[in-house]
Structure 1
């Protein structure tokens, strides 16, 4: 079953740490968001493979947007 990783707030995508096809473990950082000059890491909550990466550096995400899918 795929796990969708969603943005918890409106923010800019500052850095993308993983790419599609990467294996990740629970707790690994996927991307780093920037909001109000704070860096907020978005972490995987399950182990698996990044099957979709839906953001690029410089994108703006809204609360609830899917950032990545881990399968």
Structure 2
């Protein structure tokens, strides 16, 4: 299970505190927007080369876990 601190970083001095991939200035939201638009993961990775495939997959796993946990509460 990926830890959010190894995938996502939030700093008020980076994009006003928007959650970004660790070590980048790329918002996590950008990945979700790409996928929502039907764009493949590879296209996102080409457009944001500072994000590794491992980071992107870990972020998606984390989102999946959070959604599953939330569904259990509903």
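If distance in nm of label points 7 Å out along Cα→Cβ at positions 22 and 54 is computed to be 1.0, which of 1, 2 is the source? Going through each structure in turn, the value belongs to 2. Given a value of 29 for relative contact order in percent (Cα under 8 Å, 6 or more apart), point me to the structure among 1, 2 it was derived from. It traces back to 2. When distance in nm of label points 7 Å out along Cα→Cβ at positions 30 and 46 is calculated for each of structures 1, 2, structure 2 gives the greatest result. Taking 11.0, 35 as the value of Rg and Dmax of the Cα atoms in Å derived from one of the structures shown (1, 2), identify that structure. The read-out was computed on structure 1.
Using the calculated result -16500 for helix-only ellipticity at 222 nm (-39500 (n - 2.57) for each DSSP H run of 4 or more, over all residues; to 500), pick out the matching structure from 1, 2.
It traces back to 2.
Readers should treat all values here as calculations from the given coordinates under stated rules, not as data from a laboratory. Just so we're clear, the structure is a prediction, and the values are computed from it rather than from any experiment. Cβ atoms are built from the backbone, for glycine too; each structure is taken alone.
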